[in-house]
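As structure tokens, here come the structures.
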Structure P
Amino acid sequence: MNRIEAIKNNPSIDVETVIELIDTLYDYHPVDFKNGEVSNAAGTNDITCKLFAFAKLNDFTQEQTLACFGHYYQDVLNTPDADDHQNIRNFMQHSWGGVSFSGTALTEK
């Protein structure tokens with residue numbers, strides 16, 4: 001199993017491991033992205049942009065993508081009525097239909 005498939009099939013992966021793999025395999029180019037009701041300017045929320053771009057490139061499901069957020073996703077599950085981690089909360093509601101990028105965030109090295 002390759003490293004991407006290992007992440008895709010690990011519901012308890014930590015976000016740092018995923019970002020490390022992304023940084024190893026891809027060059028990152030900050031772009032504006034929209035996620036449900038949240039608009040993110042290029043250079044803000046870079047971790048989220050990287051995770052969404054990586055998951056989209058590799059055909060992750062909504063559940064597999066959320067797992068990539070690791071402890072941040074767990075925070076959201078533990079506090080369903082809070083208003084932090086808006087990108088995760090919006091993705092839970094809108095899934096891939098709510099995610100769009102103004103350009104290409106990741107290119108293979």
Structure Q
Amino acid sequence: MLGFAHCLCDFPLQTDKMAIGKCPGCGQVGVAWGYWMASHCGTHALAVALITGMPWLGAAEFVAHFLIDLLKCRKLINLATDQSLHLLCKVSWASCSLALIS
């Protein structure tokens with residue numbers, strides 16, 4: 001479920017304007033990059049919190065997603081690494097969630 005939510009939040013729910021605007025120095029006029037990034041990461045955080053029922057995992061997702069996307073924006077990692085790290089986070093959140101429920 002977390003993997004599906006990730007795909008939903010990272011592709012159809014992230015507009016082209018958001019994908020470009022969330023990167024520092026993108027040259028987009030109007031909204032500062034941090035607002036775009038916070039909105040995008042907030043969408044992911046909300047999905048994780050709702051699916052796991054654990055708001056603190058949503059907060060962890062926000063921070064992790066922000067840092068991973070910032071690395072991609074700065075071209076320190078490519079799309080494949082970006083997506084792999086995001087999915088690794090989702091596996092970690094699922095593991096934490098299951099460990100705490102059992």
Structure R
Amino acid sequence: MNLENLQKQICEKYASKYIPLNEMDMVAFAMQSLGQQPIYAVRIVPEKKDHISWFIHCGEYSSAPDFYQAIHVSHLQEYLPKILPYLALEQGFQVIICISSDLIRH
């Protein structure tokens with residue numbers, strides 16, 4: 001199944017609007033957390049100035065001002081492909097991906 005169909009299926013499963021990102025859209029990703037578990041992601045209503053709606057980190061959250069870095073969605077294919085199927089969920093959704101299961105909240 002291709003990514004678009006998988007994203008649509010996940011949106012339908014969780015009664016979410018389908019709001020996909022394109023490969024050049026930006027997300028906030030805590031690069032230094034890569035490799036930790038679980039994976040956390042939350043989609044917010046973006047501020048007009050930066051247009052970033054997804055914030056993604058692995059393991060423990062940090063309130064450090066440089067915790068997140070803006071990257072293109074296309075880079076997630078290399079760094080964190082497990083999150084890609086969930087990135088079309090609408091604002092307000094939270095995703096937690098654990099080794100044994102996934103938790104989706106709205």
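Source structure of the calculated read-out (relative contact order in percent (Cα under 8 Å, 6 or more apart), 37) within P, Q, R: R.
Of the structures labelled P, Q, R, one was used to calculate helix-only ellipticity at 222 nm (-39500 (n - 2.57) for each DSSP H run of 4 or more, over all residues; to 500), giving -25000. Name it.
Working: P: -13500; Q: -25000; R: -5000.
Only structure Q yields this read-out.
Each of the structures P, Q, R was assessed by distance in nm of label points 7 Å out along Cα→Cβ at positions 8 and 48; the largest value belongs to R.
Each value in this text was obtained by applying a stated rule to the coordinates, not by laboratory testing. This is a predicted model, so every value here is computed, not measured. Cβ atoms are built from the backbone, for glycine too; each structure is taken alone.
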